[in-house]
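Dropping the structures in below, format is structure tokens.
No value in this document is a laboratory result; all are computed from the given coordinates. Worth saying up front: this structure is predicted, and the values here are computed from it rather than measured.
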Structure I
Amino acid sequence: MKVNPYLNFNGNAEEAFNFYKSVFGGDFTAVMKMSDAPDSDKIPAKEKDRIMHISLPISEDITLMASDILPSMGHSLNNGNNVYLSLHPNSKEEADRLFNGLSQNGHIEMPMADQFWGDYFGSFVDRFGVHWMINYNPEF
């Protein structure tokens, strides 16, 4: 089974995913705008350029996916701490690279440090309001 985190944004999904691509590398496997949807003529002009679906593979097993909400359809976005994306890199160096890259202009909750449970761990909220944990365990 694969778990693909799916994120929602309020009009800045493309900006967020270009940022994530700058950190993780790779290429988008899908980028669809609301204007590509059936009956897009019913979508207000100011929402047609929003992302309907975007995906970015960040490893062999994980693909980040997202879309923008449509306020005209009654959607609302509530950023909260109910979802974290927990990344488990293969080295301490990769943990630091991911933490430093993704936390740029965000809010660091716990800096990367060796923790009492034996892992090298840190957490933050990125500049788009997405909550992340970076967890490196040298024994796995």
Structure II
Amino acid sequence: MQDAKGNDVSLSFYKGKVVLIVNVASKCGMTNSNYTELNDLYRKYKDQGLEVLAFPCNQFGDEEPGNNEEIADFVCTRFKSEFPIFDKTGKWGIFGDDIQWNFGKFLVNKHGQVVDRYYPTTSPLSIEYDIKKLLGTS
């Protein structure tokens, strides 16, 4: 994969970590709450092995119209996010065609297996228990 700056990133870097993959958008009605809660989770659990990977996508309602630089600036300036922002994905990109809307979430265990999928309307904080369980801190 490539990050928002165009650097190649091997997903093997995240081996042994619990990963929350999220398709994100800057102009969605769920943007503020999701980024705020994702930041809370990341700050709370990053030192215990949680990674949040944000994949901007414009396939739903054109709610992520910016380029990678604009997206990263928005996320880092407005929300002070520290988790990785990846290259903007196009329609039928990494998520395939069965994603309902922005902020679909996929929880991946330390072995790289997707163990749960959450709807866009699912609050990131509501899955904290699942994250803690995979981290071994519950």
Structure III
Amino acid sequence: MFTIRFDILENEIEFSAIRAQGSGGQNVNKVSSAVHLRFDISASSLPSLLKERLLAQGDQRISKDGVIVIKAQQYRSQEQNRADSIVRLNELVASAATIATPRKATRPTRGSQTRRLDSKNKRGSIKALRGRVSD
């Protein structure tokens, strides 16, 4: 497992406060507690390989223009939603930053092959006994 190192700068993230959806009484109608986070991938200081992997990821939060849009409205306060959106952005970028090592093809051992064939024979003999009973 290989991980690309990255740092997201604070000045590359754009926040806008919006009103949250859902129930919440009078507070939800007058307070803008939800947060829209916008992060432009192409204009960021991320490594070029990481930018390519993010754009190729096909996540629904990434627009056609290459801008990550995250809406955070889980909490009642704007500060908590802002922190939550930053955490979710870091998780999204970290998922693209981890590169799994390719699997090396190996042959099954002789013991595992014989165990597999023995279990198949045993299962077949059990099923053969399920036929019609003749006198």
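Taking helix-only ellipticity at 222 nm (-39500 (n - 2.57) for each DSSP H run of 4 or more, over all residues; to 500) from the coordinates of each of I, II, III, which one would give -7500?
II
Out of I, II, III, which one gives 16.2 for Kirkwood radius over Cα pairs in Å as computed from the coordinates?
This value belongs to structure I.
Can you say which of I, II, III returns 12.7, 36 when Rg and Dmax of the Cα atoms in Å, for residues 7-62 alone is computed?
II
One of I, II, III was used to calculate relative contact order in percent (Cα under 8 Å, 6 or more apart), giving 22; which?
Label of the source structure: I.
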